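**Student:** The following blocks contain the structures, represented as structure tokens.
Read the figures in this text as sums done on the coordinates, not as results from a lab. Predicted, not measured: the structure shown is a model, and the values here were computed from it. Cβ atoms are built from the backbone, for glycine too; each structure is taken alone.
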Structure I
Amino acid sequence: MTKPLLKLGTEFVYNPHPVYDELRKQGPIHHVLLPNGLTSWLVVDYQLAREVLADPRIKKGAAALAPITSRLRPGDQYTTVSTDLWEHMLSSDPPDHTRLRRLVTKAFTSRTVEQLHPRIEAIADKLLDEMADKPEIDLIDDYALPIPMTVICELFGVPEADRARFRELSTTMTASSTENAEDQEAAAKSAFYATAAQRGAASIELATYLIGLIAERSKNLGDDLMSQLIMANYEGDKLSDKELIAMLFLILVAGHETTVNLIGNGLYAMLRDRILYEDLTRTPERIPAAIEEFLRHEGPVHLATLRYTAEPVTLAGIDIPAEELVSVSLAAADHDPNQFDDPHHIEIGKAGKTKGGHLAFGHGIHYCVGAPLARLEARIAFEKILARYPNMKIADEVQWRPSTFLRGLQELPTVLD
């Protein structure tokens, strides 16, 4: 059985849930042209998403993906540096993935994460102090972004003077393509769009910077995350220099870009629902459960990182040839009414109808190793701001980032009192 190609427009980027509601009625998987110009098989069903995320026939290797995406989207340019940066454990398959994750997991133990608790609290307190005299703030730039960015930069040993540029490079590398923007003039003025050349240049600059950081830290190893990764050893095995750079890049993007969205999306959910806001202000012990529902309802990642078919496969009765792209929509899976009652409504403690919770952190061997740190940062961020400012209100309309990968707000204008 085959399926026609469906073109998904900008409405899919900014408000995907109505699109998914319609697609889900027609089946669990669809052949689509994504707004970024790639054709892919899009999974919108919860159970099928879990199956695909754990299917060994559907792979993630960055080196193999590059020629496939170039074939499907002519004009894509991949430098050796940009490809190398994506060859980390999130974009690798066993046995490479097994080896890399075994080495890196040691740096993300519960003990390591818990040691960051006092520092994250201090960062949040400082940011909240700085907000006090402002008539209006942007909860993304003034709060949701600086918390994880400061944590990651301190873990990496990035000097404060370099952190703004660090953020710019990360934004450019995860930006949407200007070539596929419907409004070219608006895209040219937005930090959330970039050309292929700009992304390539950012890759080279970031890789060069990370090489310098590694060289400097290697002279004076300590207890920080970068030192632990440099020293990571399992039965004589270590990360190569290239693997170390790719791993630091993964932690930078996954460790701050996604956590910014988790905090920002959660704050937006609370500010839109006064009952929820006041409930969590009165009973902060419910915040950890609320975080799980925020992750389900509007998780920080829209589509999971790209996969490809290593051989012909049949999914939900659809025959898919080898070397085709497969995109798993975490957003669609976590709004599947066959899995969650009233999925578009936030309900703390919402449980699935079948075994398994939300898929915001993925599923299977690629489940996010940094999930405990993201949860800790979000919990502290919510506890601190609700205790300090119980009367915040949204000041203006919001706009979602023009991304099929990340799901987050461009800004969240807010009046504190």
Structure II
Amino acid sequence: MQHKPDSTHFETLAVRTQAERSQHREHSVPIFATSSFVFEDAEQARALFAQEQEGNIYSRFSNPNNDEFVQKLCLLEGTEDGIATASGMAAMFLSMAAFVSQGEHVVVSRSVFGSTHQIVTQLFPKWGISHSYVDIADLEGFAAAITPKTKLVFVETPSNPALDLIDLEALADICRAHKVLLVVDNCFATPYLQTPARWGADIVTHSATKFIDGQGRVLGGAVLGSKALIQEARFLARHSGPALSPFHGWVLSKSLETLSVRMDRHCQNALALAEFLEQQPQVAFVKYPFLPSHPQYALAQKQMRAGGGLVSFELKGGLQKGRAFLDKLQLCSLTANLGDTRTTATHPASTTHSKLNSEERAMVGISDGLVRISAGLEHIEDIIQDIAQALGA
């Protein structure tokens, strides 16, 4: 990989880290659209399969585009190694399934994405893996939930969609004391705003589909950690096959080059939108980590560079008002995705978290009137104008 040794700034590492140039001396790394790679001779083939020599064998195992994407992410997150996956959910599954076996136990923050909830409650029980849920801010609850059979703790912070936080440094201390792994979904913050490994996380996961891609084009994910842990996870990845396509790996690596610029605008727009929403009489409350009214504002200031691109708010009038608001939007896109250049809006109770019952949704702060906005890169005045007219303001 090529990057200047003294380039310690995030932006420079994101732009200048790239795969070694070929004999063609290309400036931008080409797409390696190949399923397999040719060996120089029988001995090299043997050595590669025996893992005595590093190199490419088959794109389900590794590919130069995916390797560049992962190594760049590792530099930005402060981890040693990683695995690129075909989607964010493939990464979430791999980050847990690689380390637990039948009869073992995981502790999970109650505030996780709907599909992560399904893995823990519907898939893991089929293989004899049990779980315990803990409220995201309840550090004592996490310590109490750990048993001798617990292998890992899984959290996402900020959470989806309530934007609650957990103290990563304190949770890492708890996990270390109990000798269990800490897995952190860093999708909402991205490594530009937050680096969980530097606070003590063992594994960091991403849905690269979101802010890392940033333009709603491709699916992808990543699992990052120490060489030893990633080597353990790589066995499952190789033989279950959640491989990222080389084209998507190329897109995501290029996307990282502009992540800092995009996230600055996402955060700027999201904060301005949150401040606007707090002044609207139709809005019961607003959640945004860098709003002083956020209950964990001080924690957000401690472990995040900025508040991120997501804003959640509760409309007075519940489900009916929430759906009516969405139907009136003209500029903002009504979609379940987030982290796009385009501002998007969704109603979690009827979409991303619809598999949770009303009691489960209430426990993680998802009311019937909750709306999640992913602030895009449009001019903030146009975003606010659209939301204002949808509110009837």
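**Student:** Suppose you compute Cα extents along the principal axes in Å, for residues 253-292 alone for every structure in I, II: which one lands on 42, 15, 12?
**Tutor:** Derived from the structure labelled II.
**Student:** Check the numbers for distance in nm of label points 7 Å out along Cα→Cβ at positions 213 and 381 across I, II and tell me which is largest.
**Tutor:** Of structures I, II, the maximum of distance in nm of label points 7 Å out along Cα→Cβ at positions 213 and 381 occurs in II.
**Student:** The value 17.9, 58 for Rg and Dmax of the Cα atoms in Å, for residues 29-268 alone was derived from one model only; which of I, II is it?
**Tutor:** Details: I: 19.3, 57; II: 17.9, 58.
Label of the originating structure: II.
**Student:** Name the one structure among I, II that relative contact order in percent (Cα under 8 Å, 6 or more apart) of 17 was derived from.
**Tutor:** Working through the options, I get structure II.
**Student:** Out of I, II, choose the structure whose coordinates give helix-only ellipticity at 222 nm (-39500 (n - 2.57) for each DSSP H run of 4 or more, over all residues; to 500) equal to -14000 when calculated.
**Tutor:** Matching structure: I.
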